[in-house]
Each structure stands twice: as structure tokens, then as C-alpha cells.
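Multiple structures are listed underneath, in C-alpha cells.
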Structure P
Amino acid sequence: MRRIVVVEDDDAIGAMLTRSLQSHGYVVAWCTTGAEAAAAIAEAPPDLVLLDVGLPDVDGLNLCRRLRTENRDLPIVVVTARDAEIDVVVGLDAGANDYITKPFSMTILLARIRAQLRGVEPADPDSAIEIGRMRVDPAGWTVSVDGQPIELRPREFQLLLALCREAGRVITRERLLADVWDLHWDSSTKTLDMHVMALRRKFDDAIEIATIRGVGYRLVVP
């Protein structure tokens, strides 16, 4: 059974999340402060953390950065009322794997949790990645759908690989530009957008690349 730590100081929301997650088979530890959460995670590392950033004792984003430093592969989903574009960007840059704003649909939250628990990067970076009907082979620099090869340009392949390695997670535009094009400055993301459009066209309905407006892209895990 998967264990989730819920960090939420609002009693109504915390109780609702705990009941719902438990009803779906998760083991839940509900913490109302950052200190309590840090202690619980250190004592028994969970499979995922749901983190509110408005905590009474610490800034949730600082806690997120600390957790990411101490637990590189721990999925962290921020759940907060802060819905401005800059808040989403700052949250993701702080180390969150996903960012959900209140009020939220529990159905969607559960889907995001399932995606995070499935979307773990392979230990071997050269291992083949299979998502739905698609298979990506980093070592052979090949990709296929239903066994049929798909021809990609070098940058298209690198972009697809970056999305696949964090399938189900939002990747910011800035990070994709840095990782795929080695651009570390503020500039137009037209090139990135055009490459995403090219991937969508070549793969049709075999994969879904979701646009997170003002933030980046996420490869949807079926």
C-alpha cells in the first residue's frame, strides 16, 4: 500500500483529503505543521507528499526545497490557494513535481497522484521507456508506436525524451529550453512550442502532451 503524507493546516481540507485518500487504498499521515511533516518524512519516507504552502510555522516552499534536497526522487505535489502564474513557476522551481490550486477536483487530484506514483524515471538513463503505445530507446536513439518507427529530428527526440523521463510531471518552459537547447536566458519560447507541435503532429493520438498555460508542458500518462 502506498503511503502519502498530507501537509495541510486547514482542518476541513485535511480531514477531507485523509478520508478520500484512505478510501482509495492509501495509507495517510496528516500533518498540520512543517515541523511535524519534516519529522514524519524523516522517520518513514512516504511514496508521495501533498504539500500546502501556507503553513503556520514555515513557508511551504522552503519546506519543499528542503524535502527535494533531502529526497531527490520523492514526488511532491503542491496543493495551494496561490493560483498566480508566478506562484506556479516558483513552486515548480522549488522542487514540486506538480502544482494544483484550490478549490480542486478530488478526481483530478487522485489522477495526478496516480501519475506521479507511476512516473518514476528509470535508474538506468539508457533504459527503454514505454508509455502507452509508444516505446523510446535512448541508447538506440529510436522511437516507435505499435512497433512502427517514428522518424524524429535530433531536437524533437531530445524533447520527447525529456518529457518521457518525467512523464506525468510538469516541466517548465525554462527548464526544457535549458536541458534541450542549452538556453539559460529569458527569450521567446517559439522554438519550443513549434517542436511540441511537431511531436503532436507526428504522434497524433498515440501520446498526449498537455500545455500548462504560462508554465510548461506535461506528457500525460495513460
Structure Q
Amino acid sequence: MGKSIEEYDFQKGEVLLFDKELDWTSFDLVRKLRNFLCRQTGVKKLKVGHAGTLDPKATGLMIVCTGKETKNIDAIQAKEKEYVATIKLGATTPSFDLETAEDATFPTDHLTLEFVSGKMKDFIGEIDQVPPIFSAVKIEGKRAYEHARKGNDIVLQPKKITISELEILNFSKEEIVLRVVCSKGTYIRSLARDLGVALGSGAYLVGLCRTRIGDFRLENAWDLQKFLEKFSAE
């Protein structure tokens, strides 16, 4: 049956796993949870933070720390991540995902599973990756996406990231599904963009689910609404 809410000590610190819903920001989940916990426990101020942002268009594992466990957020964020990414082939968008409309299309007739598998080998190991301009990277005190939405010309510097595993789960000439195991700081949107360049077909991210952070796994995560309903009923 699991623990009752009285058995949790949210001020001393808890590490909670949630499956973030599509179109929620990471802050949406934290805010809803913090408000609920403060009401249920009668605590006016409670530290609640997440260990690793997910874009609104991504779903999957979010680790939320409360109380004194928030001190461990940096250590959790540094752990290896695993994602399942769905990538559309044959087109690009400025944001490398569904946030912006397609700005170019490309042929995909030349794509084969063997060809794609061969190109993917170049992305294994430590590589240089340029973050998306529609990202939270700071430039001159502002987030890159703020500059991008204003149409400002900006140049982001590449960063060293590590991709330890890259597996094709499903392939067609229109779409590819990948399992990606990578280091902190990896942008799967940038991986999609770079793969599209390497394939000569263009590509952008249309679906993303984080399935693991270190030893924490999505299958052990709460649906937030079910969590709220369970503890509201007590």
C-alpha cells in the first residue's frame, strides 16, 4: 500500500519520483506539489525543488526533493540520464522541436537503417554539442530563448557532453525512435539537429521521454494527480 502522508517527513527531506505530463513546465509540477504539501502538512514554507528540467514538450521522470534533501539536487542532476526520443526526418525547425514551425524540408529517399546506424557511431563518446538557441543557456544576462524570440542573432559555444549509448528502437524514412544514454547537459534537441545534418535529411525532435536518472527509474514514478488524490483521501 505504500506509506501514508504522515510517514513522510517533508521538512527533514524526501526524494519523490514523478512522471511529468506533456505541456507542463518543470516548475508547474513543483508548484502544484509544494502547494499541496503545505496545505496537507500545515507547513507554511517548505523547500521543494527538482533535479533536472524537462521541456514542456517532454514527458517522463522528474525527481523532486523536499526539505534538507534539496541539498542533494546538484548530485542527482549530475547522474547519467536515459531518454527515448522520437525524431522526425526530412525537415527542420528553428527550435529543433515542435515549439516552432518547420522552416525547411529535405529528401529522405537515401535513408536506410544501415546508413543511419553508421552515421550514429560518430555521436558515441565525448563530443562537442552546441545548445539550441531556444534554450535556457544564459547570454549577456538573458536566456538564449529570450534573444531567439526577439529575432536577435546569437552564437552559442559548443560544450563537451558524453553519449554512452545510442540505440535505434524503430526506423522509417520519416521517423526514427532512439534510446539515448547521456551525460548531464546533453540537449536531445541538438542531437536531433546534428543527426539530421549528418544524414543530409534534416531532423527535429517530436517526442521525448526521460526514463532514467542514475538508478532512479520512470517505472517507479508517481503520476502527480494520483499522488494528490491518494493523500487527499487520507
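Looking at structures P, Q, which one was distance in nm of label points 7 Å out along Cα→Cβ at positions 12 and 164 calculated from, given that it came out as 3.2? Don't skip to the answer; put the middle values down first.
Working: P: 4.6; Q: 3.2.
Derived from the structure labelled Q.
From which structure (P, Q) was distance in nm of label points 7 Å out along Cα→Cβ at positions 36 and 84 calculated, if the value obtained is 2.9?
Details: P: 2.9; Q: 2.4.
Only one of P, Q returns 2.9 for distance in nm of label points 7 Å out along Cα→Cβ at positions 36 and 84, namely P.
Which structure, out of P, Q, was helix-only ellipticity at 222 nm (-39500 (n - 2.57) for each DSSP H run of 4 or more, over all residues; to 500) calculated from, if the result is -7000? Before the final figure, lay out each step's value.
Details: P: -12500; Q: -7000.
For helix-only ellipticity at 222 nm (-39500 (n - 2.57) for each DSSP H run of 4 or more, over all residues; to 500), the value -7000 is produced by structure Q.
Give the label, chosen from P, Q, of the structure having the highest value of relative contact order in percent (Cα under 8 Å, 6 or more apart). List each step's numbers first, then the result.
Values: P: 14; Q: 28.
Looking at the calculated values, the largest one is Q.
A short reminder: the numbers here are calculations on the coordinates, not readings from a lab. This structure is a prediction, so every number in the text was calculated from the model and none was measured. Cβ atoms are built from the backbone, for glycine too; each structure is taken alone.
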